[in-house]
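See the structures that follow.
Derivation of every value follows stated rules applied to the coordinates shown; laboratory data play no part. Because the structure is predicted, anything quoted here is derived from the model rather than measured. Cβ atoms are built from the backbone, for glycine too; each structure is taken alone.
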Structure 1
């Protein structure tokens, strides 16, 4: 059976994967590589849990921390994980409110990989004593897709 995915050497030469790459200086400068989905005919969930996401408060410049959970139902493409890590790391020096960061990440993933469904949960650690949780998704949850709970407890120390 012949694979529908490009050869490994051809695919790797066009990706950040397997190459030294500097952290992008901003989310706008980050490249989100995608790779062909080897099972576009199957409904399955891909989850990325990012327990140490960091960005900057646009007002004070102080760091903000979140636990992000990204779930998606792939279409023709998967996001390549190293590129996703670099993209998310680019927020470390980026000033934006919690809502902006969370929704911008979801929208960028939609633009780049065009999943059939996506949701992102941004569970932000307290600022001024108030945790801010931000949730964004595209469309309705597909009927027969198994989507486990995101596994992040309501705020009680986020531990």
Structure 2
């Protein structure tokens, strides 16, 4: 199955943010403070004309890391009927392509622990110990150098 990844608006992420990331609940607002940060953008993955996945990315340093232009991404969500079909992989590949045009050199996220293997399989590395994000659950910090020549 093929997916097209393209830039979308923050508002277009809201339905999947609520449905998938918060299981329909409103633990946190659907709009995040990072949505308004300079350099923030949102990507959607489409199967035919249906949006089946999203993520949000913004410039943000990684504590203890000396990267020239680090980006964090969060809020990756995939429609339940499309999970484990390559949507997440397509979103990450689209994100890396998009960031290559912005000269970003480092990409990181707070990965849900249950998704850790997915990120490791996409070339990300785990950093530090598992931690809890209140109201959401256990996570790990994961990172990837986009130029693939550096490491901690």
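Some values worked out for this structure:
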{"quantity": "Structure with the greatest value (metric distance in nm of label points 7 Å out along Cα→Cβ at positions 42 and 138, set 1, 2)", "calculated": "2"}
{"quantity": "Computed 10, 37, 34, 16, 3, 0 for P(r) over Cα pairs in 10 Å bins from 0, in percent - originating structure among 1, 2", "calculated": "1"}
{"quantity": "Parent structure of the calculated result 4.2, given that mean projected area of the Cα convex hull in nm², for residues 58-121 alone is the read-out and 1, 2 the choices", "calculated": "1"}
{"quantity": "Origin of the derived value 2.6 (distance in nm of label points 7 Å out along Cα→Cβ at positions 82 and 114; candidates 1, 2)", "calculated": "1"}
{"quantity": "Structure from which 19 was derived, relative contact order in percent (Cα under 8 Å, 6 or more apart), options 1, 2", "calculated": "2"}
